[in-house]
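Pasting the structures here.
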Structure P
Amino acid sequence: MTEGVDPVGLDFNALAYSGRALGSARQAQNVHRWGWWYQAEWRLLGMKAYWTSILGSAVLTPLLYVLAMGIGLGALVDSSSGGVEGVPYLTFVAPGLLVATVVMSSVNELTFPVMGGFKWQKLYFARAATAATPSQVAVGELLAVGVRMVAEAALFWVVLVALGAVDPRWSWLMIGIAALAGMAFGAPLASYSATLEDEGFEFSMIQRFVVMPMFLFAGTFYPLASMPLYLQWIGWISPMWHGTQLARAVAFGLPLTNGEVAMHLGFLVILLAVGIALTVRNFTRRLNR
């Protein structure tokens, strides 16, 4: 969207220089209709303050992971076993690293920033005091983070293609898959963050006992079936594993039946839908107090 122009085509810069202003009824009408987008735009503009961190996460992280795990460890794996799932280890691990990085980025965007919008900055209350509804505030937040997930996954994919880790013909579909997996985990997390009144150890516990085990035991670095059965359940309930399986299917043709594809997609979509519904409910409860 062009700076200074709202979704209905009004050029605010021109209005400001002309000395004319929109009537209060028109302003309220625009906010009531487009409140979700105004919230998303505000959140995306706020991300500009730490765009270097986002860029570093999307470019340097995959570069370091691929060099260390894909090429360094991969050379040992390939020399001893000839690769994994019939492909070089770098090809096998690259989709998992992409999905894992995006999922973990969603944690950063939907924990402290969400709680801060209620507790510290209180900007959610400011938005809800306008004609925008609490549900629009919630949807706008998730939309903005979803846009970031797509952008980050796209940059990650470009790095993987440049390093020869994936074939670009179909692997670009990993961008949408990774963003879906990230939001499938992030949306329920946002709903939980919206309920927290005070800063405690909740987010640290999530990082240590949910995110880290998911990263290590959800098939990112090796096939889930190679793990003991008593650990495989971590992958089964993890958006990271479901996203990784789909990403590997489009990246190098990991054999999945139609039923398996439907199961992986269904898990992610249902989790995302539940997360959105819970986030809308919790934002509404909190902002209507």
Structure Q
Amino acid sequence: MNIDIIRIIALTFIVMLHTLNRQYGLDVWMAGYSVISIGVTLFIMISGYLLLDKVETTKDFFKKRLMGIIPLFVAFNIIYIFMYKFSLIKNNGKSLSAPHFWYIYMILGLYLLTPWLRKVLKYAEKETFFVIILWFLYNILNPYLNFFHLKGIPSSNFPIVGFFGYYLIGYYFKKYKEKISKIPMFYTLGIYFFGFLISFFSTKYVLNTTGKQVSNFFDKNSLGTFFMTISFFGFWLKFKFKERKKSIKIISDATYFAYLVHLIVLDYVIRISDEMIFKSIATIVISLLVGIIYNNIKILFHKKH
């Protein structure tokens, strides 16, 4: 239930990344982006949380995960190419399919590493946590220090970058769920708002001093986003639900389809109105409803066969 809720919220944030604009002023835009910047990193932590301690053969893992992702992903590539006239090769700045599909390639890359990571975590859990610390220092903290010309950590093409750390952190949150859930709410919320303030005021400072509206501090690997992600995830782990509600599970199960389809939905929604709140809510609700309908059709099809 906890993960279902986080997954639904993460999908909501990701859709809002594509619907939020400066319609209600720069402060609203900066505050909004600060909050919703954690959508992708939450999804990655969910994957690490669910998969890295799972016991199954490598064959079973790839069969379940790849077959659960690739067929629908290929189908939507074809749909986007057909609907928006994308070329199989770069043509006039356009490339294969939709811009948000970068996430699928990234998560598939993490999946390919998962059988190896499971064995590493089984025999070298403490050493792997040290790797996460290095990842944070070089991949999260160092770019922030360098942006403001502060003394950073000497490095040259440090090899552990990207979203690798979030995937591993998901495992540790599962492993030490009980301890994390006992962290006082005051500290959990404090870390979240600390991250929010870093993102918001860093952006505002650069805007006021240079006149540039930079989005560096809303990036998936930005310092503020990191603190908001881990605290947000930890916040929802505190709740001890007695059962997994079917209605929440149905919505959660629809998030993958909703993620793939939401730019198509958005394209039609903005033809009705480009007002930010309307198009955000409409795109989220319609995308999830379409995902639920698709899953129900798939269930009925499998029952008949």
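Every read-out reported here was derived from the displayed coordinates using simple, explicitly stated rules and does not represent laboratory data. Everything quoted here is computed from the prediction, not taken from an experiment. Cβ atoms are built from the backbone, for glycine too; each structure is taken alone.
Structure data summary
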{"quantity": "When Kirkwood radius over Cα pairs in Å, for residues 147-274 alone is computed for each of P, Q, the largest belongs to", "calculated": "Q"}
{"quantity": "Answer label among P, Q for the case where log10 I(q)/I(0) by the Debye sum over Cα atoms at q = 0.15 Å⁻¹, calculated from the coordinates, equals -1.46", "calculated": "Q"}
{"quantity": "Entry that produces 2.5 once distance in nm of label points 7 Å out along Cα→Cβ at positions 67 and 243 is calculated, selected from P, Q", "calculated": "P"}
{"quantity": "Kirkwood radius over Cα pairs in Å, for residues 51-202 alone - highest-scoring structure of P, Q", "calculated": "Q"}
{"quantity": "For semi-axes √(5λ) of the Cα gyration tensor in Å, for residues 99-170 alone computed as 24, 18, 8, the structure of P, Q it came from", "calculated": "Q"}
{"quantity": "Origin of the derived value 4.9 (distance in nm of label points 7 Å out along Cα→Cβ at positions 187 and 267; candidates P, Q)", "calculated": "Q"}
{"quantity": "For 25, 47, 21, 7, 0 (P(r) over Cα pairs in 10 Å bins from 0, in percent, for residues 59-106 alone, calculated) the corresponding structure among P, Q", "calculated": "Q"}
